[in-house]
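> These are the structures, in structure tokens.
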Structure P
Amino acid sequence: MNLILASTSPYRKTLLERLQVAFTCEPPGVVEAGLPGEPPDALAARLARAKAAAIAARHPGAAVIGSDQVAALDGEVLGKPGSHARATDQLRACSGRTVHFYTAVTLIAPRYEGTHVAPFQVAFRELSDLEIDDYLRRDQPYDCAGSFKWESLGITLFERLAGDDPTGLEGLPLIALTTLLKEAGYPPLASAPPSSAGNSDR
């Protein structure tokens with residue numbers, strides 16, 4: 001199987017390595033911009049499909065994974081902060097409130113295409129400016145939507161997490177991806193046909 005991850009994100013690469021499948025990474029070159037009035041979950045799904053499709057067009061016959069994550073506070077998309085000042089503003093806005101994350105994954109393979117969106121909710125503690133500044137200087141999550149790395153010190157910012165797949169919060173929902181791979185005929189684990197022993201009449 002020629003499996004390609006349509007991303008250069010180190011976070012997604014590390015996550016996909018957990019499945020212990022051979023793959024390569026390639027930048028999709030997709031502009032990550034929303035459309036007017038586009039809901040956050042629809043934006044994530046559209047961009048995941050666009051990334052996978054861009055690479056699939058270059059590599060016919062390959063299985064291509066595309067993924068995108070959108071964070072939203074009261075329906076407004078939170079982008080990657082890119083700087084300490086913008087990250088400070090984001091965490092101040094998130095303090096004591098709940099941010100909704102939508103992480104989409106698409107698999108395009110020969111005779112198969114599937115997309116899944118994994119929602120996740122992050123309820124933040126009430127954060128002081130001192131806590132925010134201390135956190136940002138330690139973790140420096142300036143390339144992360146929502147301005148935190150939950151797998152690192154970011155866990156200290158939260159009051160509650162809710163969702164089916166925590167890997168989605170990191171950027172690639174592995175539970176959903178495993179299902180898509182199995183449906184496409186590329187299961188990460190060896191599998192055998194279901195036994196018919198239990199189907200006999202008694």
Structure Q
Amino acid sequence: MSAPSTHFDRPALIVIDVQQGFDDSEFWGPRDNPACEQNIAALVAHWRNKDWPLVFVQHQSSDPGSPLAMSSPGREFKDVITGTPDLLVRKNVNSSFYGSPDLDSWLRAEGIGQVVICGITTNHCCETTARMAGNLGYDTYFALDATHTFDRRSPDGTTVPAATLSMVTATNLDGEFATVSETRALLESDSSPRSSSVSG
């Protein structure tokens with residue numbers, strides 16, 4: 001797992017889909033990383049202490065049977081998501097860059113070139129957002145231990161454990177789309193400025 005840059009220049013923390021509906025284990029199945037929410041809370045508190053930009057993303061599923069459906073109480077944020085963010089994005093697809101308001105436009109208008117991604121689930125909305133952030137030219141960091149996912153059934157019928165899926169996401173992203181890191185390293189990163197704005 002790669003170490004983060006030692007210099008951050010007003011990075012945005014993108015907190016994805018930390019919603020009550022993901023506590024429905026009967027719907028989603030077994031999960032990994034029980035420390036996920038604690039680590040997310042630590043990152044949110046750190047970003048507020050630094051007065052760095054904070055983005056909350058909320059999934060509103062178009063499937064009425066989903067625990068994240070617009071009509072379901074499960075779409076509400078978990079208790080670790082507190083206060084008012086600098087930007088609230090609502091979406092109904094995997095990528096946070098296909099929501100409203102437009103995340104890319106907001107980041108560029110704010111002159112933000114670095115993003116740190118955390119949330120739920122590791123291999124769906126978090127990974128998809130990280131891939132797009134990297135492709136759009138953002139200096140992207142993925143807080144792996146501030147994400148979690150669920151066991152999934154593969155096409156051949158076998159069950160792939162959540163922890164395996166998380167490590168595959170880390171392998172897919174690191175060095176290609178993002179720098180994969182851990183919460184502790186991100187909290188200890190130097191906040192000395194460096195130029196990292198995204199052009200365009």
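Here, each number is a calculation from the coordinates, and none is a lab measurement. Predicted model, so just to flag it, every value in this text is computed and none were measured. Cβ atoms are built from the backbone, for glycine too; each structure is taken alone.
> One of P, Q was used to calculate mean count of other Cβ atoms within 10 Å over residues 46-53, giving 22.5; which?
It was calculated from structure P.
> In terms of relative contact order in percent (Cα under 8 Å, 6 or more apart), which of structures P, Q is highest?
Biggest value here belongs to Q.
> Additional query: The value 34, 20, 15 for semi-axes √(5λ) of the Cα gyration tensor in Å was derived from one model only; which of P, Q is it?
Value 34, 20, 15 for semi-axes √(5λ) of the Cα gyration tensor in Å corresponds to P out of P, Q.
> Something else about it: Assuming -9500 is helix-only ellipticity at 222 nm (-39500 (n - 2.57) for each DSSP H run of 4 or more, over all residues; to 500) as calculated from a single structure, say which of P, Q it is.
The value was obtained from structure P.
> Could I ask something else about it? Name the one structure among P, Q that percent of Cα pairs over 22 Å apart, for residues 54-141 alone of 24 was derived from.
Only one of P, Q returns 24 for percent of Cα pairs over 22 Å apart, for residues 54-141 alone, namely Q.
> Ok, one more. Please state which of the structures P, Q yields 0.20 when FRET efficiency 1/(1 + (r/R0)^6) of positions 62 and 94 (r between Cβ atoms, R0 = 30 Å, to 0.05) is computed from it.
Derived from the structure labelled P.
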